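Got some structures for you, see below.
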Structure 1
Amino acid sequence: MNMISESMDVIVIGAGQAGLACGWHLRQQNLRFLILDAESRPGGNWRNYYDSLRLFSPAAYSSLPGMRFPAHAKHYPLRDEVVRYLEQYADVFQLPIRQHTRVERVRREDGLFLLRTSDGQHFRSKALIVCTGGFNRPFIPDIPGLESFRGKCLHSADYRNAEGFRDQRVVVIGAANSAVQIAHELAQVSRVVLATRESVRFFPQKILGVDFHAWLKWTGVENTRWLNDQGTPVLDDGTYRSAIKHGLFERKPMFTHVTSTGVTWADGERAEADSLVFATGFRPNLGCLAGLHMADDKSLTQRNGEAEHLPGLYFVGLPKQRNFASATLRGVGPDVAHIIPSLMRFIQK
């Protein structure tokens, strides 16, 4: 089918936390909008994370606009609780989401954004908000010899639980929250080394009984880009630091090479490994916007969510887009609110 849909005021790409927050704000403006999402259900990449994932922020700091997270304020939600919350959010506000609709290409023509999906559908809109997020394109660093490794090699995006790793020698790569949490989980059933480029920086989950995120809010630090919202420092109630101290798993400086059967550490020592698990972060997924690139490649540069060289193009959900909280549940709502005045002026021209 090759059909042009009714022209919208705004199209949002992605129905994860950022896209859903956009939907709520666009509802308040009575705009004609549509959310296009490649997945089968709302919620973005949350349901694809490892089984035991627990938020590092309590429920009090884990809500989208218009609907509080349904848990005690001090409870740290699990992955599945977040997924249920996001699905309920889309349902409660009856957001117009077109599932199984992957945007393949976007171009600009006659003042409109024209979108083509992988199944041949076409959509158009005055403004476009890209919410494909910063957490669905896994990044694995280029390490000499990695292609020769004969064991299991995977990114944390593909890790689910410790099943299948029992009695293995596992190297987990990364120094942020996910890396430490996965290393700790695997260490219950296997021999684990955590490889990091720098020492792991721990920070207490609570200070004087008050959660780290409350301190960020009270001090105003969450409104800056000083910290990394992808997980450093590692928030710890003492569990992880104690695990390393007492040898449940070992932390070593990053290896320099990968062999067919293991790794070579910085001091030249070789070690056998059955599995390598890379908890090395993600990169923004903006491939569908390749058709918007200008000759000087500046068309996709953005400032606080607004494309600097392409009016009508906006972004929500990118790490450090405006501040520390930008790619978090509590941060996407304020980031959408920030771009709404500009978006409304553009549409009303």
Structure 2
Amino acid sequence: MALKAFGIDFGTSTIKIYKKGHGIALNERNIIAIADRKNVVAIGDEAYDMYEKAPANISVTYPVRNGVIADVANMLTLMNQFMQRVNGSKRLGAADYILAVPTDITEVERRSFYELIMSSNLKVGHIKIVEKPVADAVGAGLDVMTAKGVMVVDIGADTTEISILSLGGIVLSKLIPVGGNKLDEAIKNTVKRKYNLYIGDKTAEGIKKKLACAVPQVEGSVKVYGRDMVTGLPKEMEVTSDTVYESIQEYLYAIIDSIKIILERTPPEISSDIIDSGIYVTGGSAKIFSLDELIHQETELKVNICPDSASTVVNGLGGIIEDHKLSALADSLRPKTFV
């Protein structure tokens, strides 16, 4: 590994950058605000503050969708500015880059991560790709180089990736279109239907963080503000935990059903390993209260909610960068030669 190296997790909701020898150097919302289709107004957390509040001439968008780059131009702008922020006033010399990518994506989508770095203002040494579940497992503190199988469930913003790993590779993997954003949308729709109250994405996310629970026994409530669907006027209302549970339970069970499908396809020898170690749950939505209890009830397996679950992927990239014994987990991706 080169003297300078960076690990980048291009999340749908947030982008995280690990700098060799320094740890996580950047953790911001992966969002950009552009005025009149050309002028960058803000990026990252500052742009997120403008989300759902900006005038018509300012577009506030996320360039990553479902774990892949959907808007290359805006992601390139974000990438250049975030790397400037990471390095401050120092001029950045040549460096290696390790990128975390989802497993179940097309070759074109995979190469778009490589092309993004090559098209940037960065001086690039080597570009390597790490499968996201592998980085996730390393970040969770698991030994992925041995023959012992492990199961990792990463609940991200747009997707949930369920993987079985062994000997540094992926034995089975399933990517489903259910994540934190889907839970937010479900909360919005339920509040609209039950209370005739229209709320924004940020408010729905706030409700989820405060009241989301995977079991119905917990009681609580929170005051929210929105627009009355009948009068059109601003309105304050109290949303209960029962409403939130009603909203999200369908999607939680969709994740559990996919976990069961993967378990049914798992080789018996690896199944015995999973019985011993349990299921490791990562991602931002792993923090949903009693999620481990629900998964345990449905699978009868031990469930481990990883500490700092939202940063396990970037921490895993950091582990691969810092430990030369793990360097084999990163694959070089080179441009194709056309004859």
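Since every read-out is calculated from the coordinates, none of them should be taken as a lab result. On a predicted model such as this, the values are computed, not experimentally measured, just so you know. Cβ atoms are built from the backbone, for glycine too; each structure is taken alone.
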*From which structure (1, 2) was distance in nm of label points 7 Å out along Cα→Cβ at positions 160 and 176 calculated, if the value obtained is 2.4?*
1
_Of the structures 1, 2, the one that -6000 was derived from, the read-out being helix-only ellipticity at 222 nm (-39500 (n - 2.57) for each DSSP H run of 4 or more, over all residues; to 500)_ = 1
*Upon calculation of FRET efficiency 1/(1 + (r/R0)^6) of positions 72 and 152 (r between Cβ atoms, R0 = 41 Å, to 0.05) from the atomic coordinates, which of the structures 1, 2 produces 0.90?*
2
_Cα Rg over 2.2 N^0.38 Å, for residues 168-255 alone - structure with the largest value, from 1, 2_ = 2
